[in-house]
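Novice: Each in structure tokens, the structures are laid out below.
Readers should treat all values here as calculations from the given coordinates under stated rules, not as data from a laboratory. Treat the numbers as computed from the prediction; the structure is a model and nothing was measured. Cβ atoms are built from the backbone, for glycine too; each structure is taken alone.
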Structure 1
Amino acid sequence: MSSNIPVPGSTTLSPQRMVDLDRYPILDLDGAGRRLATDCRRQLDEVGACELPGFLRPQAVDACVAEAEALATVRYTTEGWGPAYLEIPDFALPEDHPRRILGRSAVGVVAYDQFPEHSLLRRLYEWDPLMEFIAAALAKPKLYRYADPLGALNLAVMGDGDELAWHFDQTDFVTSIALQPSAAGGEFEFAPLVRSATDENYPAVAGILRGGSELVRKIPMTPGTLLLFQGRYSIHRVTPVAGERTRHVALLAYDTKPGTCASELLQTVRYGRTARPHPAASCA
């Protein structure tokens with residue numbers, strides 16, 4: 001069930017009007033949109049990321065920021081220390097091993113069921129043409145929205161002092177839309193494809209965790225940018241946020257199989273509560 005949080009909405013902004021379809025013809029997957037998807041796939045293969053700046057029109061960005069500011073009042077904030085591999089450290093390893101180096105993370109999250117049905121971000125996430133374009137960009141035959149009533153669509157909210165430590169994702173890809181940068185800090189940094197399925201490349205990862213690597217790149221936090229990112233093999237972080245302006249990013253969760261949802265333990269850690277989907281959904 002969607003939330004009753006009063007968020008600003010716009011009946012005139014359909015997903016088609018939110019996206020700059022002149023610049024990004026995602027509805028034309030038999031023509032210009034297919035060429036755009038192919039270029040995204042090339043970028044993902046080369047550096048593990050594809051940026052589409054100005055994907056949302058300025059009016060849509062302004063409306064989504066107003067929505068995000070209202071939703072942020074009910075965010076759930078977590079803070080803690082952990083390794084880049086998002087697992088319990090192996091204390092049998094040397095103290096300076098990458099799997100034992102801990103980093104601090106602090107971030108607020110608004111869950112999917114807290115977005116009202118008229119939410120612009122929710123309507124965009126539930127718009128099939130966007131999902132179909134992302135599938136084409138990822139060279140996947142089909143994508144499905146998460147069945148997770150909390151994790152399908154999230155708003156990441158970061159204020160003064162918040163940060164995300166260096167980490168690898170446990171999913172193959174993440175789709176995000178930048179809405180509002182912080183006044184200072186809050187930079188997205190990553191090391192492209194620093195490891196692979198067959199090589200953990202611990203020396204390079206250790207260098208990044210110690211803060212002295214030339215492999216690290218930055219992606220500007222530009223409002224309206226759609227970012228496709230493959231973080232399973234590209235270590236990444238968000239640098240500490242500073243200032244009074246809140247950093248807002250929408251996270252849109254898709255998978256190559258239907259019925260995806262998080263375990264109750266993971267939901268508790270991320271959202272401070274649990275919510276189960278329809279019984280037909282399979283949770284992992």
Structure 2
Amino acid sequence: MQGASREALTAVRTRLAAVADSTDAPALAVAAEGLFGAVVLLDREGNLRRTLGDPATDVTAKRSLVHELLNTQLDATSLDLLKDVVAQRWSSARHLVDAVETLAVTATFLVAEKAGELDRVSEELFQVGRAVAGSPELRAVLTDRGLATDRKKALLDGLLDGKASDGTRRLVEALVLAPRGRTLEDGLSDFADLGAAVRSRSLATVTSAVPLDEAQQQRLASSLSAQLGREVQLQVEVDPTVVGGVLVRVGDEVIDGSTRSRLADARRALA
């Protein structure tokens with residue numbers, strides 16, 4: 001994505017992150033399912049897609065149209081997120097649909113994060129990719145456009161039943177049933193990238209002047225989890241120039257409690 005679409009995507013992903021922080025896992029899973037359904041609808045209905053993606057169309061009218069068409073089909077969370085998507089300015093209608101899919105996939109990973117299964121889902125997607133790459137026959141069947149949806153679902157059940165989490169099953173099913181012009185391998189890679197972005201959101205990089213012992217790390221992780229409203233994993237780096245205290249980065253968030261920062265503030269105040 002370029003230009004307006006990149007900015008729009010950043011805005012809706014930020015919105016999803018805020019929604020996820022205040023939504024429990026079951027409700028977020030329902031929202032993800034609603035967004036996946038919206039992707040299928042928008043891919044199928046070209047006129048609707050173009051209308052909602054047209055920057056010349058009044059934003060209020062687009063939000064009203066989404067509400068009128070989908071109010072009885074989507075849960076409140078996915079409906080509100082979809083309205084936020086159509087309210088943005090997109091470089092093309094296709095980018096709008098790509099953004100809805102990004103939200104659906106990201107929401108699925110966020111559900112896994114809340115359940116403590118984010119790493120598991122990421123690893124399982126990798127294993128599915130290896131299985132597909134190692135079996136041309138399996139790949140051919142799963143990507144056969146002439147094969148009925150029910151048959152594909154049955155094949156996925158046989159492949160993943162008892163071996164994969166609900167999140168993995170949903171993501172793979174989305175790719176198999178609605179590849180959206182991608183190869184299965186490319187789709188798995190795209191989804192894995194979105195999972196990595198969620199993981200970085202939960203990974204706190206801590207820079208300290210001295211090594212932190214296990215007890216200190218546990219206290220810091222607990223404190224950060226309480227502040228951010230989600231489980232946080234620490235990655236500790238030692239940098240003597242920090243002098244004292246710690247510098248914490250969680251995704252785009254920075255919490256600077258270092259002595260170096262306080263000294264810099266003092267110097268600026270004196271100047």
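Novice: To which of 1, 2 does the computed value 20.7 (Kirkwood radius over Cα pairs in Å) belong? Display every interim value, and only then the final one.
Specialist: Numbers: 1: 19.5; 2: 20.7.
Computed on structure 2.
Novice: Now, a different point. Comparing 1, 2, where is volume of the Cα convex hull per residue in Å³, for residues 5-84 alone highest? Display every interim value, and only then the final one.
Specialist: On the way: 1: 141; 2: 92.
Between 1, 2, the highest calculated value is found for 1.
Novice: Assign the value 0.7, calculated as distance in nm of label points 7 Å out along Cα→Cβ at positions 53 and 93, to the correct structure from 1, 2. The partial results should precede the final answer.
Specialist: On the way: 1: 3.6; 2: 0.7.
Comparing all candidates, it corresponds to 2.
Novice: Going by relative contact order in percent (Cα under 8 Å, 6 or more apart), which of structures 1, 2 comes out largest? Intermediate results must be reported in sequence, preceding the final value.
Specialist: Values: 1: 25; 2: 16.
Checked 1, 2; max of relative contact order in percent (Cα under 8 Å, 6 or more apart) sits with 1.
Novice: Using percent of Cα pairs over 15 Å apart, for residues 197-244 alone for the comparison, can you identify which of 1, 2 gives the largest number?
Specialist: Numbers: 1: 59; 2: 46.
Biggest value here belongs to 1.
Novice: Out of 1, 2, which one gives -6500 for helix-only ellipticity at 222 nm (-39500 (n - 2.57) for each DSSP H run of 4 or more, over all residues; to 500) as computed from the coordinates?
Specialist: Details: 1: -6500; 2: -22000.
The read-out was computed on structure 1.
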